[in-house]
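The next part holds the structures, each set out as structure tokens.
What follows draws every value from the coordinates through simple rules; no lab data is involved. Since we're looking at a predicted model, the values are computed, not measured. Cβ atoms are built from the backbone, for glycine too; each structure is taken alone.
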Structure P
Amino acid sequence: MSDASRKSRQLSLCMVMETIVHCGPISRASIAKQTGLSKQTISEIARLLEEDGWIRETGRTSGHVGRTAVTYEIVPNAACIAAVDLGGTKTRAAIANLSCNVLAELVEPTDKRGGRHVVEQIARMCRSVAQHNAIDFHRVRLAVVGVPGVPHPQTGHVLMAPNIPGIDTFDVGAALKEELGLDVLLENDVNLAVLGEHWVGTGAGIDDLAYIALGTGIGAGIIVNGELVRGAANAAGELGFLPFGADPFEPASLRIGALERVTATAGMRMRFRDLSGRSLDVPGIFDAADEGDSAALTVIDETARYVARAVAAICAITGPRRVVLGGSIGGRRELADRVRELVPLCTPRRVDIVTTALGTTGAIAGGAAVGLGHLHAILFSGGVPGAEIALPPPDVVKFAGTVQ
């Protein structure tokens with residue numbers, strides 16, 4: 001087979017697979033109508049895909065005049081990816097299959113010992129969630145792990161992650177690969193979250209988008225012209241290091257970040273304690289604000305002002321059409337409503353501010369998007385440029401919830 005013929009064949013295969021992923025169960029006639037390929041070509045490709053175990057017959061069409069036709073669908077669990085969201089307080093692991101469905105996820109408190117203990121925890125959770133979903137772990141081909149910091153592209157150390165001790169002292173990607181026995185992609189967790197929002201969330205289809213996550217820390221994922229902004233050494237979007245909030249010249253601000261010191265969980269708790277002399281966790285601060293507690297209201301108002309300034313900074317540099325607020329603090333309506341009112345007072349740019357609809361699954365959704373894109377390329381593109389399978393639209397994707 002000539003090189004041109006091989007490329008044409010690979011492009012045709014990807015077109016057929018993409019149509020079945022998006023529209024299955026679907027007949028060969030319908031695939032031909034959507035792709036423009038001949039029925040003979042589709043029959044040959046379908047036969048090969050069926051023999052290799054990627055698709056299967058699901059029955060025949062009904063309700064039509066004339067002969068019925070065989071319909072095909074993806075074999076969902078023929079190959080899968082693991083998606084992991086490593087957080088400062090909680091870690092989530094899920095499996096996504098070839099149908100682009102995210103199966104039930106497992107959630108655990110992050111191992112406080114950090115370092116290699118966290119690597120072992122992630123590997124165990126990936127195997128457990130696969131077992132829960134009745135998936136042979138040998139069918140998992142790739143893991144995408146979101147981390148609360150900056151994965152160094154050369155050393156594999158995760159930098160700027162003060163909430164997980166020791167993760168900046170060794171090659172995390174290599175350690176995970178050894179523990180899991182499969183390839184691993186490390187990505188900043190907020191970058192994954194903005195990719196998840198862009199795929200299936202409140203930012204779906206918006207190519208100039210920012211996602212701000214506020215919880216244990218604060219960070220941003222930014223998409224410009226449909227492309228994720230990474231910056232040098234993957235460090236774009238580290239909002240915690242914006243030079244306002246706390247004094248940016250104090251040594252602590254070099255380790256944690258001036259803005260993160262006052263806006264994230266620890267900063268809010270400390271500010272409430274300074275104002276009231278009492279100690280509450282962040283949910284307790286919001287509850288107290290609902291009851292009219294003046295110290296709690298002050299903390300939430302101050303936090304909203306800092307977040308509004310962060311939104312204004314992003315608007316001045318990248319000009320997003322929409323900003324999505326998320327995280328255990330940022331996704332709360334009480335804070336988002338205040339931010340929405342404050343932003344027009346500190347930037348002339350009009351920007352749509354919404355809260356995430358994905359809740360805690362944003363980074364998992366983004367990990368699934370990245371992992372499935374890589375998986376489809378590995379399995380079906382054959383290295384041919386342009387031979388790729390687009391992920392299905394949001395109404396096709398399903399999230400199964402959490403393992404009980």
Structure Q
Amino acid sequence: MSDGADREIVTAYSMKPSSYRAEWTEVRKGTPMGELLRRYWHPVGLASDAGDTPRKVRALGEDLVLFRDRRGAAGLLHARCCHRGTTLYYGKVEDDGIRCCYHGWKFDTQGHCLEQPCEPAGGQFKDKVRQPWYPVEERYGLIFAYMGPPDKMPVLPRYECLETMDDDEFIEADDSSLGGGGPPIIPCNWLQHWENVVDPFHVPVLHGSFSGPQFSAIMETMPEVAFETSPRGISVRSIRPQEGGKVFYRVTEAVFPTLRVVPNPRVAQFARVESIGWVLPIDDTTFRIYVAGRVKQKGDIARMRSKLNGKFWWDMTEDEHQRFPGDYEAQVGQGPITLHSEEHFGQTDRGVLMVRRLLRQQLETLAAGHDPMGVSFDRDAPPISFEAGNYIRES
């Protein structure tokens with residue numbers, strides 16, 4: 001019998017160089033995912049963020065400024081002035097546009113140069129230059145931007161759950177990255193969060209035994225789960241038995257390209273989903289989440305945020321973060337961009353694999369010259385309906 005002395009010793013030293021899948025994670029213009037994401041509208045701020053003081057915005061790897069001229073029109077321009085390159089963040093908002101602090105060139109919300117005050121006759125070639133800009137629309141308390149090719153611009157979708165409200169409900173928007181488990185700006189790749197939407201098995205572990213019950217007790221039970229591709233993305237149907245022969249039936253959806261349609265994990269009501277989150281890739285290694293939802297009182301969305309012993313994430317000590325980790329710690333802990341070559345999947349990771357397969361399919365669709373899923377050019381299309389929600393049903 002061998003005493004083990006002849007066994008090969010395997011340590012981490014034998015690991016091969018690690019890598020990540022750039023086609024899924026890099027979002028700059030010209031990259032595969034960057035071009036795919038640019039075929040959709042993305043929230044870049046609250047409606048209240050657009051005012052007479054320019055606001056810095058970074059989205060899909062581009063530095064922009066958001067403002068609202070004094071006539072009420074919102075504008076989203078590249079931050080770097082097309083004259084000599086200083087930032088329009090220090091510009092002055094006027095009735096019809098924004099004026100650069102350096103030499104006074106003024107641009108309207110669509111980048112047209114209106115004045116060149118240092119030039120003869122106020123600027124004889126102002127019609128020949130244009131500040132890079134992006135179209136914006138306001139809806140649900142948010143400002144959405146389309147950053148893709150102009151001839152491929154779809155309509156900004158409407159969503160039934162935010163269109164149909166009870167008499168005592170109204171729409172509230174939030175920019176605190178609710179659902180991200182940490183601060184507003186989260187320092188890791190957007191996909192590390194979005195694919196987590198279709199991972200229900202982490203809930204009883206991370207949000208139960210590790211963090212202590214962060215959600216309703218009904219969520220602590222390991223669910224029976226079915227994953228399914230839908231016309232919108234990936235659906236997760238979780239079933240947990242209840243007393244009296246009933247079941248708690250919960251549906252979560254990851255909707256292409258970045259929407260998280262997640263019912264309230266506190267299960268305050270058994271009903272359709274009450275809010276939508278949009279994951280905005282800021283660049284390759286940071287993202288944030290914008291949320292819009294139906295509420296009955298101002299601040300209801302913010303009150304959904306988890307606490308530990310009455311503390312918000314930013315009030316916790318490092319020791320508390322380590323002893324009671326949540327989504328932020330788990331996802332940021334994967335690194336700025338997770339090393340896909342080092343992953344080992346189990347059967348319960350099927351939802352994540354389906355998300356990645358969907359991404360690959362849509363990249364191939366775009367490369368073939370076709371429109372990706374969920375893009376619509378029909379302004380009369382009905383609002384999009386979701387199946388997502390918390391329900392009690394007969395078993």
Structure R
Amino acid sequence: MGGVLEGVRVLDFGRYIAGPYCATLLAEFGADVIRVEKRDGSEDRFVAPVGEGGEGALFLQINRNKKGITLDPMKAEGQEVMRRLIATADVVVANLPPQTLRAMKLDYDSLKAIKPDIILTTATAFGGPGPWSDRVGFDGVGQVMSGSVYMTGTGDPPYRAAVNWVDFGTALHCAFGTLAALIERGKSGRGQIVEGALLGTALSFTNATLIEQAVIAVNRVPTGNLGQTAAPADIYRTKDGWVLCQVTGHPLFKRWARLMGEEDVWLNDARFADDISRGNNGPLISERMARWCAERTTQEAVDTLGQAMIPTGPVLSPQQALDHPHIRAAGFMQDVDYPGLPKQAPVARAAVRLSETPGEIAHRPPTLGEHTDRVLADLGYGADEIAALRQSGVI
């Protein structure tokens with residue numbers, strides 16, 4: 001597989017999302033990525049199982065285009081395999097706690113002793129330095145500690161997002177950082193550590209809310225789907241479903257008032273003079289929009305709003321998202337075969353397109369240990385040596 005990262009080798013020791021999806025993005029643009037798993041499979045292989053072998057939806061999503069090997073790096077022979085692998089690598093991705101990296105000899109000093117210009121891309125839950133640096137955590141920890149969960153729903157109880165935006169956001173930051181480190185190495189010959197953190201990602205995504213609080217102490221409270229800094233901004237019931245409408249900025253608000261046929265009502269009232277005033281009086285504007293939506297089907301509402309160039313979209317179930325004509329026509333996902341699946345899996349491509357050097361999903365995710373023998377043979381191991389490693393439980 002070609003691509004802008006052709007010739008770059010990445011060793012993926014990641015777990016769950018932040019590390020593996022970072023490596024997936026690199027693989028989609030041409031990097032040679034080897035996923036290194038435990039002998040019985042990494043934990044993320046089996047999340048939300050959909051295949052006969054227990055492989056999960058998450059694994060299928062974020063491990064395409066990779067070779068897969070199994071290895072026990074805590075055994076002496078496993079360490080020798082790792083040493084040979086690292087000597088061939090440009091990047092090691094390992095979203096593991098610092099103490100685990102040291103135990104596995106994947107810390108930067110150990111890697112640099114083998115390959116002086118290596119790049120180590122890692123991500124932790126809390127980052128550092130700080131009193132929580134060595135603690136572990138998942139996506140939800142970032143959500144709850146950033147202010148996001150506090151502001152979601154109606155407050156009792158607070159709600160976290162159902163999707164792992166902190167994990168995927170961290171993967172995006174790590175992939176960006178890895179590319180920057182590769183560019184720097186190309187200029188200076190130096191490797192370095194690229195470090196992401198779930199909490200850091202969550203804070204960066206909620207930063208505007210935190211800035212507002214720090215500067216003017218607004219002390220906002222959750223208001224469900226109702227926007228707070230512009231209006232109309234809410235999810236509205238239609239005759240047969242729900243639609244979201246978001247109006248931010250005066251040009252959009254003027255278009256919305258024109259669509260309502262009530263420009264005199266909305267454009268000459270000081271309560272609606274700017275976004276923040278409209279947000280403060282959001283319930284009044286939303287009530288009008290709710291009546292407009294209630295008189296229409298979802299399709300009628302989104303078509304009319306769309307033609308008026310007002311941001312809108314229907315609230316779709318997962319199946320409706322799969323079936324939506326625009327999602328299908330735009331080619332955001334690619335059907336991928338995998339052994340043991342009852343049907344093909346719709347795997348989302350990297351959500352960025354390069355006109356001249358696009359990424360591609362060229363290979364399905366690997367079965368457990370699928371490429372172990374091939375990778376070890378490339379490292380110089382003979383068939384008898386590979387068999388001995390398997391017999392002794394190293395691979």
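Here are the numbers for the structure shown:
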{"read-out": "Which entry (P, Q, R) yields the derived value 2.9 for distance in nm of label points 7 Å out along Cα→Cβ at positions 234 and 354", "value": "P"}
{"read-out": "Value 1.03, calculated as Rg/Rh (Cα atoms, Kirkwood Rh), for residues 154-281 alone, assigned to which of P, Q, R", "value": "P"}
